[in-house]
Structure 1
Amino acid sequence: MNRDTELARGGLPPLDRATIHPFVDATPGPFFYQRMAHPVGAEAERLIGELEGGHALLFASGSGATTALVLAMLKPGSTVAVAGGGYYGTVGLMRELSRWGFEIEEFDQTGEPPDADLVWFEPCSNPMLSFPDLDVAIGQAHASGAVVVVDNTVLSPVLLRPLEHGADFVLHSGTKILAGHHDALIGVVTCARAEDHARLHAFRTVSGIVAAPDPAWLMLRGMKTLALRVPRQSATALELARRLEGHGLGFRKLHLIAPGVDFDAATERQGRNLVKALLIERRG
C-alpha cells in the first residue's frame, strides 16, 4: 500500500486505558498488563514499524527511549560516540549515563566516525543541521564493530528511512514531528533485527519506560497528516532560505547535506527533498 494512503486511511483505534486485561482459560493474551503492551501502543508500533521497515517499540519520551536503548544494549565499559552539534539533551543524557561506566565521545558526523561500541548519528542534526554521508558513515562504523543508532526525529520516515541505509536502530522523539501537535510526550525505537527488539522489549517491561495509551493515541492522530505536513514544512523552509540568501542583508544558507556539497544537486540525487528545517546565519 502507498505510504501516504497507509498513514491517512481508516479511523483511530479506541482509546483503551485499561491497565490489565483478562486471561482466557488461565492463559494471558497479547495484552494482559499495560507495562508490557497495550492495544493503542501496539497499533502505533505496527504503523511506525511498517514506515521504518523494522520492529518498533514505544517509550515514555525520546530521552526514555535513549536511556532504554543504551542500558539494554550496552554494558559497563562500552564507548558511545555521539554526533556533535546535535540535540543537547542526548549528549547531556549520555554524560549522565556515563556514571554507569560508559565512555562518551562527541565527533563530527560529516567525517569518519571514531571507533566505538555504539555510534550515534543525527542526520539533519538539531540545531546545527549537519548531515553525514549516511551510507559511507554507517559502513565505516560497522567495519569497526560498532552498533549504529540514527536519531531520525527531525526528518521522520517521510524523508529518511535509516534502516535502508544499514542502521541497526532508529530513534525518534515522537513528541516533535511524528505527533506534530505539541500535546504528546513519547519516544520510539525501531530495530532492524527481531532479536534486538525482543531484548529491548524485555528491558522496557522490567524498567517500565513505556508510553501510556493517551500519548500513543495522540501520536497516531498526528501521523494522519504526517505525509502532508513534512513536505509542506520542507518546501516552506527551503523557500525561506532561498529568499533570505538572496535578500542582500548578509544572510547565508548553511547546507545540511555536507560541507562543500551543492544542496540542490544533493537533494535531486536523493530523489526527494531532504529539507526539514534550514539554519539561516547572518554574515559578519
Structure 2
Amino acid sequence: MSASASAGRDDPHTSASSPPHGSSDGDDALLYLSPPGSSLARSLTLSIVSLAGKFTLNVLNSTTFDNLPTLLDAVDATSTPASPGLITVSNHASTLDDPFLFCAMLPLSFFSTEHLHNKTRWSICAREMCYKNYLLGQFFRSGKTLPVERGKGLYQPVMGVVARAVARGEWVHVFPEGRIHFNNGSSLGELRWGVGKLVCDSYILSGRVPVVLPFWHTGMTGVLGKGGRVPGTGNSVRVRVGEGLVLGDLVEKCRRDPECAWKEITERVREGLEKARRGD
C-alpha cells in the first residue's frame, strides 16, 4: 500500500534535537494502528487488494521468485511472543511495488485471515499521496499503511509507532531509498538512514535484534512506470529474496553512538540489497 516514502527522506545526515518518540503526538499516531472499521473489514480490504495484485502480476504479467521460502518462513514467525520483529527492505521501482509484490508472494488466505493472525506487513507512505482525502486515508489505514510527513526528518511520531510495531514482533516493510527510481530494478539509489534508526529504535525498545530481510525485484517499472495509471501487460517480474542480515555487532552502538549505528546498519542493508540484486 506504499507509494514512495521511507523514513529519513531528507538528507541522510539530518538530525534533530527532539526525542525519537513523542508523547502526545506519538499517542495520536498510534490511532493509525487500529482499522477504521472492524478487523474483519481490514481482512476484506487486504483480500480485495491481494486479488488485484495477483491478477496484475500473475495473469496480466508473469512473476517468478528465487528463495521465496526464506521470506515466507520469516513472515510466519512474526506476531508471536518470541518474535524479534521483521523488517523487509527492497528497491523501489514502481508505485505498485507495495502491496502488489506481497500480493503475488503470499496466498489469498493469508490476507483474508489477517484478523486472526495480524501478520500482514505495516508500510509507510507519504501523507500527500495516500492520505490526501478522508476516504483514501481510511482505505490505506485499513490496508495497514501509515502516513509519513515528507520533510519532517527521522523523529516524527509515526516512525516511533513503526519501531514499536517491530519491537512487538510484527512485520514492517520499508524502501530504504526513500523514493521511486523508475529504472526497472537495474541499480540501487542512495539509501536513507531511516532504516538504520528503525533497527536501533526497535532494538532499544525490545532488547532483541530484529530480522532484516532484503529482496530485489526487476520488471515492476514495466508494470507501472512514471506517470502510469493503468498497469502494463506482458512484463516479466522477478523477485530475488536474500538472506537475513547479521546486525548483532552493530546494534550495540545504538545507545552510545546512535548516528554511527544508523549509518553502519544502513550500509549493511545496502550490501544485502546488492547481494540480492546480483543473486549471490
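No value in this document is a laboratory result; all are computed from the given coordinates. Everything numeric here is computed off the predicted structure, so don't read it as measured data. Cβ atoms are built from the backbone, for glycine too; each structure is taken alone.
For structures 1, 2, which has the highest computed value of distance in nm of label points 7 Å out along Cα→Cβ at positions 50 and 74?
Greatest value across 1, 2: structure 1.
To which of 1, 2 does the computed value 16.3 (mean projected area of the Cα convex hull in nm²) belong?
The read-out was computed on structure 1.
Out of 1, 2, which has the highest value for relative contact order in percent (Cα under 8 Å, 6 or more apart)?
The structure with the largest value is 2.
Which of the displayed structures (1, 2) returns the greatest value of distance in nm of label points 7 Å out along Cα→Cβ at positions 194 and 210 on calculation? The partial results should precede the final answer.
Working: 1: 2.1; 2: 1.2.
Largest one: structure 1.
Given a computed value of 2.0 for distance in nm of label points 7 Å out along Cα→Cβ at positions 122 and 226, which structure among 1, 2 does it belong to?
The correct label is 1.
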